[in-house]
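Asks: Pasting the structures here.
Here, each number is a calculation from the coordinates, and none is a lab measurement. Because the structure is a prediction, the values reported are computed rather than measured. Cβ atoms are built from the backbone, for glycine too; each structure is taken alone.
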Structure P
Amino acid sequence: MGNAIDRTLGEQAVHDLETRGGLRLDLRPVTLDDGPLLADLFDRLTVEDLRFRFLTGLDAVKPHQVATMLEVDHRQAEHLLAFDKATGTLVASVMIVADPAMEVAEVAVVVAREFRGKGIGWTLLRHATDLARERGIRTLRSVESRANHDALEVERTLGFEAHPYDGDPTMVLVEASLA
């Protein structure tokens, strides 16, 4: 029984990650006390960033939406926050939500505008992919706007394949097979 795969997404430890650009990050699971930090991160995004993240015409993230993102079970859903190690500033977040069978999971990454171009999105998506694979998830996916060229390029470099999104030609489903 001791060799059984941990079939949860939960991560208890803080991870020290380094981006391809040399930025050092502390990555840790979200807690219920992180509401103000998360709200501040979303306040630092543009309307276009919010549209890409939430796939709606949202112009601001409401307190009840932030609360929902804090209430993950750390088993089937995980939300990790990335902090710049040098300043302690929250620079990004990555959410992973698996289906009940822990075979397919969706991932969403958001990076603060002032920290773009430093490899944070690539590093977080790579970490999410590794975490999902370690937990036995077979497919990791994301729904993207076709206009979100930066995200689509990051996903492509990490082996995700784009497919048409049923019913909406402005969207694309990107998937990576982890099996």
Structure Q
Amino acid sequence: MPTVRESLLEAAFTALADRSWTEVRMVEVAAAAGVSRQTLYNEFHSKDGLARALARRETDTYLGGVDEALARAERDGGDAGERFASAAGWTLRHARRSPLVRAALAGDRTSHPPLPDLADALRARAALSLTRAFPRLPADDIAWACDAAIRLTVSYVIAPAPSDEDACMRIAQLVRSLLARHRR
């Protein structure tokens, strides 16, 4: 059974599905969670406090998924392209589900509680994972490949490909081609 805090965060998240944060009202969030407005204020103190908690939850969920996707691809023995594509696939799926993540990746910081730069966090995590896994590849080339792959991933968040599988295949091909000169 979810806690009151989790219920309130989920109610606030659900409210963002069809409107901006400025249009979300605390009384509506409390009612959707089945608690009083006072309970909501006791838990978060203000709308800004609720926004910070929601942003933290979405950031943690997104980055935890990125880390798991990279780790799973590593366990499966994936090459650099497959590893980044795994994180990109998680990004595409999660951005469809989360208006906050989608807005953060698209650079829209006006209509939702602001999240940190998720593209930068994805770049850092992917580059670190690939640098550790492939120590013979120059770190600068890995960083460059990750930057290009993130830009392509974000473009698929904004303008989806026919399928996530197609998008991930193209992202993997991009990473492989950018790092190909070092496979000789």
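Asks: As an exercise: mean projected area of the Cα convex hull in nm², calculated from one structure in P, Q, equals 10.6. Which structure is it?
Replies: P
Asks: Moving on to the next point. For FRET efficiency 1/(1 + (r/R0)^6) of positions 23 and 159 (r between Cβ atoms, R0 = 25 Å, to 0.05), which of the structures P, Q scores highest?
Replies: P
Asks: Taking distance in nm of label points 7 Å out along Cα→Cβ at positions 63 and 79 as the criterion, which structure among P, Q has the greatest value?
Replies: Result for distance in nm of label points 7 Å out along Cα→Cβ at positions 63 and 79 over P, Q: largest is Q.
Asks: Please state which of the structures P, Q yields -8000 when helix-only ellipticity at 222 nm (-39500 (n - 2.57) for each DSSP H run of 4 or more, over all residues; to 500) is computed from it.
Replies: It must be structure P, since only it matches.
Asks: Given a value of 1.04 for Rg/Rh (Cα atoms, Kirkwood Rh), for residues 87-142 alone, calculated from one of P, Q, which structure does it belong to?
Replies: Of the options listed, only P reproduces it.
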